[in-house]
Structures are given as C-alpha cells and as structure tokens.
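What follows is calculated from the coordinates using simple rules that are stated; it is not laboratory data. Bear in mind the structure is a predicted one, so any value in this text is a computation, not a measurement. Cβ atoms are built from the backbone, for glycine too; each structure is taken alone.
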Structure I
Amino acid sequence: MTYCVGLLLNDGMVMLSDTRTNAGLDNIATYRKMFVFEEPGDRVIAIMTAGSLSVTQTAIAQLDEAITDPEATPATSIMLAPSMLRVAELIGKTLADVSSDISAKMDRLSESVGASMIVGGQRKGGDMRMFLIYRQGNFIEATADTPFLQVGEHKYGKPILDRVISPDTSLEEGKKAVLLSMDSTLRSNLSVGMPLDLVVIEKDQLRIAEQRRIEDRDENFREISAAWSEALRESFSKIRL
C-alpha cells in the first residue's frame, strides 16, 4: 500500500511519500514513489504515485520518455507545457491511457488495477499549484480552503493535518506536520513503510529547496516520533472527564 501527502502553503510546498509496496504478506518490497523533474529557473515538478505499481511505473516511464524525445512539444512534454494546469492534464491523460490499457488486460484475469498521483510544482511566471489526479485522468486541486492532498492510507495521518495546517503554516512547521502524519500512519498500518522521501519547494525559486531520503535509522525522525508520543501521553493525562 502507500501513503503520500502534499502541502500547498503560502511559502511553498512540502511533499512526503513512503516506499513500501505490498504484494502479499510474504512479498514486501521497496520502490520509489516520489519523482522530481526540474529545470532550475524555469520550472520544478514533483510527482508522488499510489496504487498499481505496473500502472504508475509505466506512466512515469512514458512521461520521462516524452521529456527526452527530440521532437517533444508543449503538447507532449510536461517540461515544455505552458502552465501547471497543462502539466496536470498531460499527466492525467497519460495515467488514464495506461490505466485503461492495463485494466483491459487485467479484466481478462478478473483482476482490477487502480492508481492515482499527487502533482505539485511551479513554472516561471505562474503560481504554485498542486493536483490530485485519478486513474480516469480527472483531478482536483489544492486550495486555500483545502491546502493539503493525500493518497493511499490517508485516514491515520489526516487528523493532525486537519488541526494544524493552513496556508500560513511555515515550511518548517509543514515538514514537521507531514512527518508526524506519516509517523501516525506507520504505527497504525503495516502496509506503509520506511524509508521515506521528502521534497520541499520554495515559492518562486523554481528549484528543489530540499530533497532527502529518510531511513529507518534516521535519528531526527526517531526523535520527532518519540517527542510526539510523549506529547500525546502528557496531553491525554491532563484531560479530565
């Protein structure tokens, strides 16, 4: 399974994904679900994937192939598209086409496939935008009223985001929030697992501000997890019925 979360804040974006792919109790593997496309000074795009690995890997491969195609045009490449809306539309079309093709094959085996993506970024002269794209190619957009998007096992990590995230949240606080959201998910669902991939994009910088892999032994993440557990225990003990 998967958990991916993206924040659209006034100061930029924070995106975090796990890497666990579960094909059965005895077949657990690690695959990257965060993909970054960057042309510093022109545009930066980050994509997080969830669902059928065959669908998402094929879709990402096709998007990458379109970028490197010598005959690429704004109608075919996300790195040439004139706006983030067009980027979302291109990714949506690719995801829908791949999903339809693979679903047709799987239907003959009475199996189904599903996939979705969170896409965030900014191009020169445009605003930061973030979209949740469904397998059919349609999408919804993060707004000031709903400044975060989630895919996968989102229910465990949603409460903290509902309580603390607003467009005015700083990037540092946003990083803390997504890490605690992921920590809650890791504790409650074994189908989500380490390592984690974190990306931070600052507004109007048109480049990745921070990108790192957080391993299971990461001391900073362990300290955050322990501090959160202790804070919850203390708060719980102070509440009186």
Structure II
Amino acid sequence: MALNDSRGTVGIVRPTQRTGGYEELLQILPSGIELIPLCLDVRRGAIDEFKSAIPAYEAKVAELAKLGVDVINPSGAPPFMVLGYANEQELIRKWEQTYNTRIFTSGTSNIDAMRALDVKRFVGVTYFRGDINRVYAQYFIDAGFDCLEMAGTDVDFDKVPELPSDRVYHFIKDAFQKNDKAQAIYMLGPAWRTLDIIEKLESELGVPVIHAVPVQCWDIQRHLDIHEPVKGFGCLIAEMPEGGVRRR
C-alpha cells in the first residue's frame, strides 16, 4: 500500500506503548519509508506475559496484512525469544503463508545483523533480572551463536527508559571486560535510551554494538531493497553490510 513518493510501507507491531524506541527509529530511518505502528500493552516484562502475547501479535499482523503493507515487523525481542528459535521460525513461516506478506521479528533482525557482520561469538546485555536471561541466551545458541554471557541490569521493567545512558555504558564495559573474546556486544531491546553510547563503545572496545534501534533501521531498509547508510549510530547502519532477505 505504498503511498505516492513512498519507498515502501512497513507495518510494525510494538509490544508496549512506550514511545522512546519508536521515536528514535523515526529519527534515524531514511525519509520516504512509511510506517504503520500498532501497539500491544505489555507492562510487567514477565515470561508469562510474553508467552501470552503471541495471539495478540497475530491479530495485529492480520490487521496490517489486510491494509496491504509491504512487510510486517512484529517487534520486541522477548516474546519471540521466550517462544524459542525453532518455534519462532515455524510461526513466521505460518504467518507469511497465511497473510501473504513478508515478516521479520526483532530476533531475526538481530541474527541477520550478526551474520552480516560475521559475528559468531558475543556478549549480551539486557534490562531484565534473573533466569529469563538464560532463555534469551538459549535463543541465540539454538540459532548457532556462542553467547558468552547474557548479563541483566538490575532495574524494574517500567523504569528502564529512565536509566542514564552513562550507567548503561559502564555496565556494558564491565560485561565486555569479563568476556573480552566477544566479537560483538548485543543490547536487547529499545527501551533504554542509549543511541548516544553506541559509537563510543565501538571505538573503545573495538567491536560492533548490535543495538535494537539501528538493527531495526537496517533490516527495514534491507526488506525494502534500500541501501542508505546512516552515520552516528554504529557500524551496522553506517556501513550497511549486505545480507540476504528470506523470501516466502
């Protein structure tokens, strides 16, 4: 349903009603790409809530497909990582067949970005406490990566946007120094407002930072056959490495 002068239309299903990550995506996304965002209402950030969100995602996917968008991005890594890598792949295939539209998730975007950057071994950081971080790590292990650690920040889910980026920066540096064989740093989720530390971390630590917002920008472009580098937010979108897009 590309509008006049549009470079393509992307339907995005966002898991929460927090606006920060979406506003940052609009900030860095090349002009001419039309976005249609729909929101779920995840609030607690707990495993049971993520598991129960999948039917709500599908309802939004169906709504966007009916509108005739070019591609659909059910965003938010946790619900699909909790589902598991193999189950996520199966669900995507089912949705693409049912709704006749290409679909990519935050998880598949992160995986494809790592592959495009030739990353096999990484350290991850999240804004979750406890055992759920093992679930996130297992998702990547099942996808064929070596996740050295998935370190969780001690913060309440509803307070994540209030985290000072400087605090996140020091947390990431500490996690990396404990896992200095890592080829990249993975930052789960867009809720923390941390675009300002990506290039600083890459410069000081010498590895790519896989951050949710630039990754989403990269993968939206990739699915729309656009190749427009964006400077200032890390090597992924500054260099725009090639990566094959899955076709139905």
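Some values worked out for this structure:
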item	result
Which of I, II leads on mean count of other Cβ atoms within 10 Å over residues 74-81, largest value	II
Value 26, 21, 17, calculated as semi-axes √(5λ) of the Cα gyration tensor in Å, assigned to which of I, II	II
For relative contact order in percent (Cα under 8 Å, 6 or more apart) computed as 28, the structure of I, II it came from	I
